[in-house]
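In the part that follows, the structures are each spelled out as structure tokens.
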Structure I
Amino acid sequence: MPVFVNNLQEKVPVTNKLLDAMEMVAATSLKVEGREDDPEVTIAFVDDAYIKELNYKFRHKGDATDVLSFPMEEAGEGEPVINGEDEINGESENILGDIVISMEMAQRQAEEYGHDLMREMAFLATHGMFHLLGYDHDNEDRRRIMREREEKVLSLVNITR
């Protein structure tokens with residue numbers, strides 16, 4: 001599965017081990033969902049200022065957040081996310097979407113929750129993947145389902161609390 005990671009910040013060091021973990025959690029999230037179409041995902045590492053701008057622009061919230069997900073196309077309730085289509089050639093592209101993670105926020109949350117940055121980043125990437133796959137946590141039942149899937153992925157890649 002193509003996972004493209006763009007490090008757009010300089011405040012938190014990024015290791016090859018972290019990059020490998022991002023690819024593992026993305027691929028495992030798709031496997032857990034039975035997705036065999038191998039879609040493309042982009043993960044951007046940013047700082048608080050950058051994610052704050054995105055959060056305001058797209059969600060009208062004025063604070064920094066830890067992770068944002070941008071599916072290629074929004075799914076309706078009960079519908080799968082549909083792959084994008086190339087408007088020029090009319091060919092179907094297999095792009096699931098983009099995940100943006102604030103490395104600064106992830107580092108603070110890792111310290112607050114008492115685990116390492118790798119675990120926090122793996123959780124945030126997994127959380128973002130499930131949003132790209134059409135999951136939400138806007139009520140207790142959906143939150144529980146999404147959290148169970150996230151924990152399953154983290155367990156499968158052996159990144160636990």
Structure II
Amino acid sequence: MISTRPICTEDIELVCRHREQMFRESDAPGRTEEILETQTAHFRSWLARHLGDGSYFGYVVEDRGKPIAGIGLMTIEWPPGPSHPTQDRRGYVLNVFVEPSHRKQGIAKALMDRADQEFARRGVAFVILHATKMGRPLYEQLGWSVTSEMAKSLC
């Protein structure tokens with residue numbers, strides 16, 4: 001029996017494991033185990049703080065009480081721009097992960113639909129995410145479009 005519940009502070013290790021596995025499976029270069037372990041150690045304390053104050057929220061999907069998927073959501077301050085000319089915030093989707101045993105069953109789509117509903121409930125009209133190669137087809141099917149964002153590491 002599949003069920004969905006809000007994420008809570010007791011899910012910190014689950015989210016860390018999902019996030020680390022998501023990056024491990026992604027198509028980006030330079031993701032060594034050492035970097036992933038370091039990232040997770042710092043993410044764990046960040047996540048505890050943001051789950052605690054409610055600025056990181058989301059959902060966990062369970063199959064017979066066992067977590068099989070999750071999604072993280074945030075509302076971030078952002079200046080009004082052409083995509084959201086009257087709002088000073090954006091929704092942000094992160095840490096979308098479905099266990100390999102449960103992929104291709106519509107779970108990620110259901111989580112994304114739930115995210116849309118949650119952002120709408122919070123009055124957020126524009127949402128962003130960073131897609132892995134594996135996730136990109138689903139997001140495009142759901143109406144997401146590629147943007148011109150670029151990145152540069154300064155360290």
If distance in nm of label points 7 Å out along Cα→Cβ at positions 7 and 127 is calculated for I, II, the one returning 1.3 is structure II
The value 3.4 for distance in nm of label points 7 Å out along Cα→Cβ at positions 31 and 111 was derived from one model only; which of I, II is it? I
Where is FRET efficiency 1/(1 + (r/R0)^6) of positions 47 and 95 (r between Cβ atoms, R0 = 30 Å, to 0.05) largest, in which of I, II? II
Highest-scoring structure on mean count of other Cβ atoms within 10 Å over residues 39-46 (candidates I, II) is I
If relative contact order in percent (Cα under 8 Å, 6 or more apart) is computed and equals 21, the structure in I, II: II
If helix-only ellipticity at 222 nm (-39500 (n - 2.57) for each DSSP H run of 4 or more, over all residues; to 500) is calculated for I, II, the one returning -15000 is structure I
Read-out distance in nm of label points 7 Å out along Cα→Cβ at positions 63 and 143, computed value 1.5, structure in I, II: I
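Where a number appears in this text, it was derived from the coordinates with a stated rule and is not lab data. All figures in this text were calculated on a predicted structure; none of them were measured in a lab. Cβ atoms are built from the backbone, for glycine too; each structure is taken alone.
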